[in-house]
Structure 1
Amino acid sequence: MEISSNGKPIYFNLGFNPLLNLIEKNNYSQVFVLVDEHTSELCLPILRDGLGDFQNYSIIETQAGEQHKTIDFCIGIWNTLLDFNADRKSLLINLGGGVVTDMGGFIAATFKRGIDFVNIPTTLLSQVDASVGGKTGIDLDENKNMIGTFSIPEAVFIESEFLETLPKREILSGFAEIIKHGLIADDVLFDQILNSNLESIHPDLIIKSVTIKNKIVEHDPKEKGLRKILNFGHTIGHAIETYSLQNDPQPLNHGEAIVVGMLCEAYISTVVNKLTPEELNIIVDFLLKIYPKYSLEENAFDQILLTLAYDKKNENHQLMFSLLNRIGDCDFNINVSNELIIESLNFYQDLK
């Protein structure tokens, strides 16, 4: 199927003929495909097969991982585009996970004041989150997505075939975002999630998840109001992710960190919002059944609070959270104290 996002198409399992049509229609001077070392090996052959006889594109490869989503890597890719004599009629196709689509979108939005780009997300996480909604960005030191733009891709291609290249841990990372969409906006979807088969994520779950995010984004494209509910779990979750990247030999991935954030912020929702203890227990039992418990030492709390102080969602030097009213409904712009954040971290630590 196909849906529209701010006037641009998102294609679900329709192959790459629409991409060929887009390239022909816009008569691009050059086409570039941005990959990392993993998608170059595992996903580029799928795209090549899908494009058939059209092979008139250049490959740009970057390194995989959040630690490489920096201005230094952008500079390298901008220079590569210059070396290829790329002009403003060029097209950049971002083939990869959230790092590739976030960074590639930012590179395209800023190169020569903007060239067209297309997202082909190859992980479940990027299919249901990073590639949809028009956010591009890179990290500034350890602060996630501090530099970026709102820029809409010319098209997004979501193909289930790419998910077959992923280990189960990466599938679960993306599944965390599907869970979030159910918690913040659709209790029926959350009920489906409770009974889903984690060995094979059904395409309907992906379509419903993307449709929820897209509806929110179309209502509030620049995150002035309603779109902030998409940040549920991401305030504490991003701080946990940063802490883990800095301190753990095998750090949490994005989805695993967001699960910690959702559990902490669900607890906070019972204290300062309307989520009931019974609903909190449903959320806790389900998430701990799927995701491993993260051992967070109390001496990490100060570092987490320091990271939160630089969170881009803060307003007037206050920590602003999106918190649940109930399963399927969420509020935003709720100020939460440091003391309650620490209380939520202790709550998480005490879970069995």
Structure 2
Amino acid sequence: MTVFDRILKTLVFTGLTVLSLAAAAETLKISTQYPDGNAVLNELKRAAQAIEEQTEGRLELKFYPGGVMGDDQAVQRKIRIGQLHGALIQSGALASAYPDAQVLNAPLLFRNYEEVDAVRAELDPVIEAGLADNGWQTFGLIEAGFAYGMSQQPITTMDNLKQQKLWLPANDPLSEQIARAFDINPIVLNVGDVLTALQTGAIDAVVVPPVGAITLQWYSRLDYLTDAPFMYTYGVVALSDRAYRRLPDADRAILDAELRKASATIDEQNRVDNQAALEALKKLGIEVVEPGPEDMAELQRESEAATSVLIRDDQFSQSIYERVRALIERVRTDS
């Protein structure tokens, strides 16, 4: 064999090795509405780095922040065609796959986080299993917090509530169904249009967790917060089952462990941040108003009637709702 032949053989071998390694590498593309530099995205990037290191470069996670891939519906279309593989997404976006995932979002379901924790201890695995059975692999629920009514005029009664020009997010069928069950005609806008709508008077009330109100600067155009947790909100890191299943078992185990760790960290931190944000809103001049006992009882009755409509319209099942209610009643009885 000549020197030229040996060099050629080495080059061919090296090229094939590089191609083999490139072919073995897998990149999961994940969308999120969180902006780059946000603490949530930073934690996910930490997990991504750990995954890449532990798989020796075989598996990478690439994040598309700030909603650059579009809203939830656009993201799911891109996941279906393989342009994306997953998303950090709010629970309602996956309702078409597993409606019972929305049960935790029922209006005025919870009074406090003690009740939330008792329900989630039993329901988290149920929701994850239901999503997995319908094509989505998730890694633990991520709390977004209690969403409160915030407004330019105080809201303490149902009549107050029905008089508001209430914003609801676009492409959120459950929230729209809840509003209509309360006999409210909401104004549906994309998140990016809300601040302008508040400034122009197109809307005068929102339902949002405290962190969101501060981060998006909506509090600057609002004066009141109604101290009744209107809705519990959460999200998940969700990967399409097709993308997840094609990974080798060993790499899936590493992915599972790190994304579960990241989800748990974000879940815990979001609660701390929302509680701090609620106190910050008070210091920023937001007045907290509390419905009186009779008004609260009326709000509760209206909420239960609205929930019945949601169940009738198959937003979630009667059986899952009754299961949640039984857990909550157990907490209230023991308190």
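Just so you know, all these numbers are worked out from the coordinates, no wet-lab data involved. Remember, it's a predicted structure, so these values are computed and weren't measured experimentally. Cβ atoms are built from the backbone, for glycine too; each structure is taken alone.
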Which of 1, 2 yields 14 [relative contact order in percent (Cα under 8 Å, 6 or more apart), calculated]: 1
Parent structure of the calculated result 3.5, given that distance in nm of label points 7 Å out along Cα→Cβ at positions 87 and 279 is the read-out and 1, 2 the choices: 2
Top of 1, 2 by FRET efficiency 1/(1 + (r/R0)^6) of positions 111 and 159 (r between Cβ atoms, R0 = 25 Å, to 0.05), largest first: 2
Origin of the derived value 1.9 (distance in nm of label points 7 Å out along Cα→Cβ at positions 255 and 327; candidates 1, 2): 1
Test item: mean count of other Cβ atoms within 10 Å over residues 127-134 calculated as 26.6, pick one of 1, 2: 1
FRET efficiency 1/(1 + (r/R0)^6) of positions 79 and 207 (r between Cβ atoms, R0 = 35 Å, to 0.05) - highest-scoring structure of 1, 2: 2
Label whose coordinates, when helix-only ellipticity at 222 nm (-39500 (n - 2.57) for each DSSP H run of 4 or more, over all residues; to 500) is calculated, return -16500 (choices 1, 2): 2
Structures 1, 2, by volume of the Cα convex hull per residue in Å³: label with the highest value: 2
Per volume of the Cα convex hull per residue in Å³, for residues 135-174 alone, the highest-valued of structures 1, 2: 2
